[in-house]
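Down below are the structures I want you to see.
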Structure P
Amino acid sequence: MANLDLRATVADVSAQLERDGYVIVERVLTADEVAEKKADLHRILEATKTGRNDFEGFATQRIYALYAKTRAFDAPATHPLVLGVLDNALGSYQLSAPQAIQIGPGETAQNLHRDDGVYPVARPRPELVVNTMWALDDFTEPNGATHVIPGSHKWVDRTPAPGDDVVQAVMPAGSLMFFVGSVFHGGGANTTNRPRLGVILEYVASWLRQQENQYLAVPPEIVLSLPPRLQELLGYNIHGNLIGNVDGRHPIKAITR
């Protein structure tokens with residue numbers, strides 16, 4: 001599947017996402033924006049340990065509690081293209097597991113998995129999770145570009161098997177990859193001598209619990225400094241008229257008293 005460019009509309013992206021389970025839009029960030037965000041994340045990575053197990057990656061660094069540590073991805077979280085696609089796919093949503101991921105040299109390939117597998121909801125069903133992956137380095141086959149099985153988001157009872165069509169999400173720095181939580185995917189092996197950095201902002205339907213507890217991960221004083229839409233995405237929202245309230249009121253009021 002050919003990557004899209006900045007002329008892509010919400011409808012273009014949504015159509016490919018629904019068909020294939022993933023889509024790439026190239027160079028959404030400028031070279032200057034990429035350099036600025038990399039510099040800020042490298043500051044944090046200097047004090048970040050590598051993974052604790054094979055899934056996290058023993059040669060991979062992950063920056064958890066992302067919105068407590070950097071402002072570099074405030075704007076990308078609410079990019080108009082992102083919100084438009086999420087509106088179509090999820091309707092009402094919030095950030096679930098935002099993190100930076102730097103795959104180091106020598107890292108092995110991650111097992112293929114579904115990100116929505118943590119939610120015990122029977123298939124077939126509407127999408128529960130949509131991810132956005134922001135490439136801050138070129139994603140290449142040698143440095144571990146994400147493996148994806150196109151169309152696997154439509155599987156009900158199947159799991160990956162030998163012979164399945166596995167592709168790699170090759171894209172230049174500054175690109176944006178959308179993929180739904182039901183598509184089988186996994187980080188690739190890095191056989192180069194340089195790390196590969198990306199940021200994944202995972203969104204989940206707002207009636208479900210977030211994977212990372214953002215209420216504890218991001219201090220209230222930081223939340224109050226953020227734009228209202230980002231506050232909502234961090235979980236300070238109400239789904240419908242009830243889910244998420246605090247003492248019968250909007251949750252943001254609980255930290256402004």
Structure Q
Amino acid sequence: MPLSIPSLSARKQQKQPIVALTAWEYAIAQIIDRAGVDVILVGDSLGMVALGYRNTLPVTLEEIIHHAKAVGRGVEQALLVVDLPFMSYQVSPQQALRSAGRILKETPAQGVKLEGGSPAMVATVAKLVQAGIPVMGHVGLTPQSVYLMGYRQQGKAPEMAEKIYQEALALAAAGVFALILEHIPSDLAQKITERVTVPTIGIGAGPYCDGQILVTHDLLGLSETQPPFAPKYIDLRQLITTAVTQFSQDVKTHKFPGMPQS
């Protein structure tokens with residue numbers, strides 16, 4: 001049985017770190033699920049790592065549903081969460097309900113994630129939760145606001161740190177089941193984590209969160225560039241290049257597939 005949202009919440013009380021990664025297709029989802037990852041996020045980062053977009057903004061609801069279906073076929077144990085893409089939920093709470101409802105109806109997802117903690121977004125979260133849709137919040141660096149904030153660390157200035165802190169509290173009060181804290185100072189992440197009752201999952205937010213998430217492409221060394229907070233556990237990009245280059249040379253020099261045995 002997949003990890004449930006109540007079980008995820010219990011991890012915070014039991015001080016058991018939460019492990020989360022992204023996935024965009026069946027094979028990777030199956031591998032990381034069997035490796036014991038707690039939460040698998042079909043993030044709109046798939047726009048950059050799987051679809052070749054420059055940022056996450058072009059990802060459509062149809063695209064993320066397509067990838068979430070594939071990921072879901074490989075997941076048996078992890079909690080599956082799916083991002084709401086840019087402009088699939090910002091127009092109104094009713095639009096967010098329709099978009100989130102499609103994700104839960106058409107994929108095996110157990111919850112959706114959306115970005116931001118403005119008063120309008122908090123009201124949207126409350127509307128979704130009231131409709132029975134589990135929501136994961138996301139504050140700090142929010143990639144769908146790339147043109148406003150870039151990819152810089154957020155919350156370094158006191159007034160911005162206070163804004164992020166208040167957004168986190170408001171989202172928790174609105175009923176999110178977890179919070180992504182992205183690229184904020186570790187002391188701010190610690191302050192949020194100690195105050196809210198829901199699990200916090202950090203990405204570039206230091207060691208004091210209740211869990212950690214990375215983009216799997218970064219973890220595996222498949223990305224061309226690495227965020228400063230993302231360690232490369234293996235360099236698959238180089239390993240794949242070496243393997244494909246060797247195969248190409250073997251074909252061109254008639255080493256592969258070799259002569260048939262007499």
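Looking across P, Q, the calculation of distance in nm of label points 7 Å out along Cα→Cβ at positions 15 and 71 that yields 3.1 traces back to Q. Between structures P, Q, the greatest calculated value of mean count of other Cβ atoms within 10 Å over residues 183-190 is seen in P. Work out the source of 26 here, i.e. which of P, Q gives that when relative contact order in percent (Cα under 8 Å, 6 or more apart) is computed. Matching structure: P.
A value of -13000 was derived for helix-only ellipticity at 222 nm (-39500 (n - 2.57) for each DSSP H run of 4 or more, over all residues; to 500); which structure in P, Q was it taken from? Source structure for this number: Q. Comparing mean count of other Cβ atoms within 10 Å over residues 111-118 across structures P, Q, the highest value is found for Q.
No value in this document is a laboratory result; all are computed from the given coordinates. Remember, predicted model here, so these are calculated numbers, not experimental data. Cβ atoms are built from the backbone, for glycine too; each structure is taken alone.
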